[in-house]
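Structures incoming, each one as structure tokens.
None of the figures in this text is laboratory data; all of them are computed from the coordinates on show. What you see is a predicted model, and the numbers here were worked out from it, not measured in a lab. Cβ atoms are built from the backbone, for glycine too; each structure is taken alone.
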Structure I
Amino acid sequence: MFTLYCRNSAGSAAVEALLALCEAPYKIEVLDRNPDGSFPEFFHRINPKAEVPTLVMPDDSIMTESAAMMIHIADLFPKAGMAPDLSSPQRAQYLRWMVYLAAALYNSDLRLFYPHRYTTVAAESEGIKARAEETMSREFEIYAEALGSNTFMLGKLSALDIYAAMLTSWAPDVPALFAKHPNLKAMYEAVTSVPAVKKVWERNGM
């Protein structure tokens, strides 16, 4: 049994959707923040950085980092077809874009919505936020150009598309993003129309 510590509409949503799609045995633990914004003390013992998502594996080991979780889960359940296998020529591009989404877009999103975490000078927050929005726009453009006329990056639904769909939902202006990149809109709608994903999205209020 997997245990996913999560927050609704947070980075745990894509991991939860993948677990559901793979028909993995899992349960979710939705965390509430304390009045000061921190997580409960017990969670710090599970993950010292107290970040969601955090995944407790069936052997009680701990995984952090959403992209790593998704790569691992997809490999654990190959029958679900959510990742190219190690011998596939698509494996390199799958890993490339999974890490790109995590290292580039996810990071830009954090700087956009939590600029205070990236400076000790409060007055700098607006500048960090503005630059993050510019950077995110370019990063979406790069991803959209690579996607091209495909609905899914690898030609069929994979964990990569679920991760990308979650990140597009965090854009500061989703309608504007989809108007600029209709292929991202088509990808998002295709991913979220999958029954297992749709159910998770609805539970997360997305």
Structure II
Amino acid sequence: MRPAAVLFDCDGVIVDSEPITDRVIAANLGRHGMPVAPEDVNRLFIGGTMASVGDYARARGARLPDAWLDVIYGEIFACLAEGTPLVPGIVTVLDALDASGIPYAVGSNGPHAKMQVTLGQHPALHTRLKGRIFSREDVARPKPAPDLYLHAAQALGAAPEACIVVEDSATGVRAARAAGMRAFLYAPEGGGEAAEGVHVFQRMEALPGLFGI
């Protein structure tokens, strides 16, 4: 079970940014003619890209301006900059991986600028991830395509089949499986569908034990 490398999603796995982002998106779409609750934003769009959110909203009648992506990212970044906490237990996990000599990286469907805002608020963590933060901007296709996790594994010099991916969305799990990697789905509120090759867990602190370290 011991992995050659561990690849983490960012939002909802490293930083607890999704509740903030969901509220901003809900408020913005409401102003543009698509009322939606924050919890529905999470259900509909978790693990996706902001471009896909815009496409979905426009297809359902939202009147989004041409520069909507720039506007929504500006609103999101401003709110995240006010304070984005780490996911409880994630530092313990990284400490355990360091102690065991297991490399790790971050692979996110979000842009680098967003991770600079969220991870940059935590200088010690940001420093230990230097050179190992990857975005869908670095590859041809975002998740659920395997490109991002294959790119991260290659950067760490690890064979895909020997890697573990830690995700909080079905989209990310599909990306991991498409890359031939084992997937661990973080579901702190319960739920989450176990499937072949997918392990669902609720406490981040439990992850090192699940890895066998």
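Structure summary
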| quantity | calculated |
| --- | --- |
| Comparison of I, II - label where volume of the Cα convex hull per residue in Å³ is highest | I |
| Structure with the greatest value (metric relative contact order in percent (Cα under 8 Å, 6 or more apart), set I, II) | II |
| Parent structure of the calculated result 1.6, given that distance in nm of label points 7 Å out along Cα→Cβ at positions 24 and 88 is the read-out and I, II the choices | I |
| Parent structure of the calculated result 3.2, given that distance in nm of label points 7 Å out along Cα→Cβ at positions 56 and 152 is the read-out and I, II the choices | I |
| Value 3.2, calculated as distance in nm of label points 7 Å out along Cα→Cβ at positions 96 and 128, assigned to which of I, II | I |
| Which of I, II yields -13000 [helix-only ellipticity at 222 nm (-39500 (n - 2.57) for each DSSP H run of 4 or more, over all residues; to 500), calculated] | II |
| Which of I, II yields -0.56, -0.84, -1.16, -1.44 [log10 I(q)/I(0) by the Debye sum over Cα atoms at q = 0.13, 0.16, 0.19, 0.22 Å⁻¹, for residues 64-175 alone, calculated] | II |
